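Each reported figure results from applying straightforward, stated rules to the coordinates on display, with no laboratory input. A quick note: this is a predicted structure, and the numbers were derived from the prediction, not measured.
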Structure I
Amino acid sequence: MWIEQIRRLKIVGLVVVGIVSLLVLRLVWLQLLQGAHYKKNAEQNRTRQISVQAPRGVIYDRNGEILVSSRPSFAVSIVPHEYTNPQEATPLLASITGVAVEEINQLLADSIDFPYTPVRIQRNADDVMIARIQERQYYLPGVVLEAIPVRQYVYEELASHVLGFVGRISQEEYARNKEQGYHPADLVGKDGLEREWEEVLRGTDGSRQSEVNASGEEVRPLGNRPSVTGRGLVLTLDANLQKAAEEALAAQVAASRTIGEPAKGGSVVVLDVNTGGVLVMASNPPFNPNLFAGGISSKAWNELIANPDHPLNNRAIQNAYPPGSVFKIVTAAAALEMNLTTPQEIFDDRGVYVLNGWRFYGWNVKGLGKLNIVDGLSLSSDPVFYELGRRLGADNLAAYALTFGLGKATGIKLAGEVKGIVPYIEWKQANYGEPWYPGETLIAAIGQGYYLATPLQQALLTMAVANGGIVYKPRLVDQVLTPEGSLAASLPPEVLWTIYLRPEVWDTVRQGLIAVTTRGTGAAAFKDFPQTIAGKSGSAETGRGTTHSWFACYAPAEKPEIAMAVLVEEGGDASVAAVPVTRRVLEAYFGIPNKQLPPAPTTD
């Protein structure tokens, strides 16, 4: 009996020893081997360390005017590690912020590797939203209110296509940039300069550590690592001139619509002929990039993309149009350089030109009479240029168009620039499977048919004439600044290409462009203008019964400072739409009071 008791006691003793041994081993595991880990977890249950978003760099115009900065705002964010009740909290959070449950879940899934980095659900919370979050804090564990910088476009729509906007980083963008410290919920530049200069404008995030209670409420701060603001940009843009251009363009679009023209929008480009600096790049209709700063709503986004006038398109570089009679600059220069005409040759504009039995009419069907090439440019005689086109041929015309920069991108640092089209005989065969017809050369010589150009290319065309062939690469950024605002780098002008024509050819073309505004198609608009303007109007048919209105120029003619192109898309004749806009912008540039313009004759 007692032997059996002793045996049982031994078994119990072994069990006790085994349990104690396991406890000791577990204690050794917890205290010695995993002590640091659990200490960290315990500390994190008491403290919260979250990232602090850095403000993006400030963007200035050429005169130091702030165009884009950051303003303080509140974000509704989730700290994933503390978000312990998503099944109930997420629907409640969605109802307060207006962000869909699915979107919140996706943001959390994307941030799975960042348990202590706030996932910003709503970046621009108003007072009502903040109050509702605070009232329901008990039911929203892990939801915090953060003070963050939000991008502010000071003049709202001004230069919106140049400045661009920011938006939430896409999965593809994050995959490319995560090694640079990006988070899946970060905002990045999506368009314009915000996109092209993302690496410069983006700052370095900081961090903030604080003690929290069991409910996740902050008790006291424990320390912080300050964020570093991004570097700034000084642009070549002139905000005042940009504003004048946008107002003149918008007024003209509205005016064209009152006389029955579709007038879908337009563009104004003004360049410094000595540096390539872009003083103005206006595109109508504009949009307000502040809509994107805190996260654009579905309603606002759908309204933008559904707008038939496509306000997100930068018409200065992303749309190409028939160049119209502005192209006659190329035709005249090519014919003179190839000795196919001379300044002294006299042409007879009878209002119609006949080729192989086909009749090609000029804008004045009664005819403009005896003209030399300077007269032909000043009065935009179509028959004169039909004849020059016939002499040149399609391929020679295309070769000179390419020399002048048409049909190729300028390389301006903005996304989406199109090349336009310079057609030639093999091009048509390759693209349409048809031969080139002789009549198409005549149409091409006046900037119609297959030719397409952007407003920026048209401005560079007049820069070439102003500079005797030297064309500077268009640029928007002049300087990069440190976060403190001192100079970090200057960007010098860069010659894009040089067009080599005989000096007398340039002189003849210049005489023609000066004659446009002194006694030709633009004379009425520039009568009594204190500066001499050299320019060319153009009315380009769309094939839909409407007309694009063009005017391209440089000024002053004697000592050029700026080159300029104005387009009013489907705005009507050039003298009615584009020329008045040009006059208003030149008045703003030279500081001349606005003058009531007389009614213009209908010409191109």
Structure II
Amino acid sequence: MENKDAGNLGMQESVSPAQNEMYADFIVKYMGNFQEDLGDVPGFSFQKINGIYGVVYAPLTEIGTLNINTYSYSFIPKCYTHMDLGSLSASGITRLQEHPYLQLKGSGTAVAVVDSGIDYRNPVFQNEMGSRILCIWDQTLEGDGKEVPYGRVFWKKDIDQALASRNPLEMVPSVDTDGHGTRMAAIAAGNYFPEENFSGAAPEAMLIIVKVKPAKKYLREFYLFPAEAELFQENDIMTGMDFAVRIANDRRMPLSLCLGIGSSQGAHIGKNPLSLYVDYISQYSLISVSIAAGNEGAARHHYAGRLTDRENQASAELRVGNKEPGFTMEFWGEPPEIYNLSLQSPTGEILDISASLGEMTQELSFVFVETRVKVNYVSIERQTGYTLVYFQFIQPAPGIWRIFVRGRDGQNVGFHIWLPVQGLISEETYFLEPSPYNTVTAPGDSLESITVTAYQYRDNSLYVQASRGFMPDGNVVPQVAAPGVQIRVPQLNGLYGNASGTSLSAAQTAGAAALLFEWAVIRGNQPYFTGSSVKNYITRGAEREERMQYPNRDWGFGRMDLYHTFELLA
């Protein structure tokens, strides 16, 4: 087996480690020259993301069995997937576009979409000067390592030449096979097409597109995610965001960056590397990041419990579907309690989980069911200080499983259990007594981003699938709601259709941020406008109902109304 792996590794030597399936990726936080610190470890290499984060690439043959105790939970990249399942007028954007004096359309700004790519041939991204796309970094293509560490970059001049040719894809072979990135880019910054009753929020902004490569096979297998799922690695997203920031900075353009992806992995308190990276770049002037809150509110994938000195035990009931091949589950307990956990199978057999085995992976083998459950108990997870118990259910028996939780010290603390997001687990696997709250997905749990939920603008009702806040530590997410239900959007191959999801709401908010940047920076009203400025302006101008208290866990500070924001300025 080792010889076969070594042979495969040799065959792929010409491929960047980032694209090479025979390499594992680890996200590291570093200071100084990490490449020198790494030394001459055979096969290992280091790729800088920015001045704080980087990626170590290691041959799978050298790292042994992957587990979160040995390599640290925060080092292993999480996997993110899409948050999708007449709106501009509802957000007050049309009135700003058509206002006789303001006429804000995003001119002089850049909107970045880090997602599944873009159908650059769609006229919605073109004007009389050619393409409005500054560049496309396609991480999936073979590259020379000169402009980007892996993949290939196509600039506006390349795209314009391709559009003028008979076969554009021969010159710029970057395609969006999913359509999600195309929809988001169009909602944020697509042209006005009256015949389709469509316009993006910032139709004169330039676009920076990153097509993120699919997550590697070893990570899908480690997390027990479906092989066919559209998944992106945390480090590839971070590298793509850094690329967009550098392109906008080189051109001295305000940047509105949009993320329509999410993950339920992590403690949901903004401590995943991607969430922390969003906070890092959002502190710079002229950068705003809009993020989808997620679509987990009605998915029944979250259980919340509390232990007190009077009631020092609790239990969660988990229904596992008949066709569930396997899944992961994460328990996160607030400090300083020490948690004792047990797992009961559908046949009634109860096995205890040890809290004192250190780096060892426990394997629970039940007598009356064939299910294997691998468990890693991390008493103090290094990034959060919380207790993390990580479960891998392999060929789980269908039926009702129970997780018993007991506190050792009688502390008044809360704990949470999360399953993977929709699309990464069977619809028949869920908690019987779920909580719809604390379900905002990462990186929507970052502190500095604008985290956006979705509503139906035709009747002002909240999107039933929308994730709800707050964070478990009380920080306010989402901050605002934007239209995201049955929105008319461009699809692939020049077609139009309807789509729903909080990623669409985030895309419209990203376009709104570009309009604010145009007013503040390009027109000189506030030259040092920041992402925090954008968020505060949008939340202040949000439309609120008199009968509700704000911020609240469903709507944040209310429905986005950018025109009202400018009324307050006046």
Structure III
Amino acid sequence: MLNMMRSCSYLVLAALLLFGFAGTSWGLASNNIPLDSPVYQYLDKLAGFGLITSEVKGIRPYAKAEAARLLTEAEMNLPRLEGGGAAFAGQLIARLRELIPREANLRAAPERAPWFDANPLASARLRYVYLDGVPRDYTRDVYDPANQSAFGFIGGNLRPQSPAIVHKSGSEGTPLQENNEGVNYGRGNNGEFRWDMEGFVKDKVSLLVEPLLLATPGMKRLALQKGYVKIGSGGLELEAGRDANWFGPGYRGALTLTDNAKNFDLIKLSSPEPLDVAWVKKYLGDFKYAAIFSRFNETGTGANLRRPYFVGIKLALKPKPWFEIGANFVRQEGGPGFSGSTSIQDLIFGGGYTNKSNTIAGIDLRFKLPWLRDSELYGEYVGEDSALFWPFVESYLAGFYIPRLTASGQDDLRFEYFWGHQLLYSDGKFPDGYTYDGMSPGHSQGGGAQEFFVRYSHWFSVRNSVALEYIHGDRGKVGKIAPQKTEYRNGARFFWDLPVYGDIDAEIMYGWERINNLNLVEGVNRSNQLVRFDLRYRY
């Protein structure tokens, strides 16, 4: 209870501080855009044309009001775009206006919003999945060498302890279907239907309810996938309910927080739009933040019973149109199963002998290269442990994105690399480590793994595109113990998006992969296949 009070006090303090300088940045209250919506690809394309320069990618989901702000920026800059890409960019802008009509129309005058408004079918998605495969099991023991320095040579011996065997937990969820908000499909035929219902009170309050009807082999259920109320907008917003979140610039994954695991029940303070405060913009640039408080589900029994509180904080700063930097912090804190007091140093920084927490923290960087068709380079670094304030036991993510592989902007290419330390998402004080409902809330591949990801897309039109992905990864190359053998994975996926009728689009996906030494067992090999068909309405 004391830990929960401390975490709540952090959020209250943050709210008081933010009210002190964010009060002038009120805008339009709006709901969030699903993290797998094509809206993000449309905005990425417009940024790739140089029509958007104020986007901050390190905190997602975007509120629809933020998407409307970026859309307005693109519209203002469109006349200066010349060449074959101008028509395609204009089509992207027109489609975005169709997907966020309320926010686009009220952007310039939010006070015109009606006192009460509701939309019982704001968006919807019907999905069919056929799976021939089984998920990989992330539960295993790994070797912890201890006695480490930061980056292998800085700070001396920051972990002066004996080598040990550390237990890791978790599951892949569904083969070839990562970052799916904890929704898993079984072997055979699966069906899913979700729809969003929205409500609004003037320009100050927004409400969303997203039921999910899921049918998998042997199970049918109706659940609340998302549901929240949001008060405020612009530079200060309070959200309470159940929602997905993402910290970092990565496309395939991020190291601290993604939508790979089940959505949290949370309280969140954030700035859906960059702070519109003169001194912040003058000296810092575009600045956004998010502070999340939640509690994980109960795991273990007896002495290993745990139900920790969760705190996640993200700060994202864009001092120049070509440069973005972010700070990421997530922590499991306290709950049942602990005794004794915690020192102030360990409470703040973790990593000591009296701490009752598991902390992952680090930074991310994103660079835009205007002279190279606004291509992007980005990277993320986190530490799973810490020596005072410095996180170490490092993991990395890096990538590049070429939004205009051709001058028309209708071809793009992305590459992303992930390296997860063998101790990533594990902790001796929390036997299940950094997992929620059995899955990693961070990168979908878990710790002790690396992955290479390549995606090429061609756009025939805004709503008609194809994409091809190649994935190569391994687990257990570092930290394995006898008789474990390194697991290797090679896979490919094909996507085709196309319009069907009116505001209804379809997406067809086929994925195949081959896994050698499945679950690090020598000689156990298998192939997985997944076919997915989506019908989306204003999604």
Test item: Cα extents along the principal axes in Å, for residues 390-461 alone calculated as 53, 28, 19, pick one of I, II, III: III
From I, II, III, which structure was mean projected area of the Cα convex hull in nm² = 39.6 calculated on? I
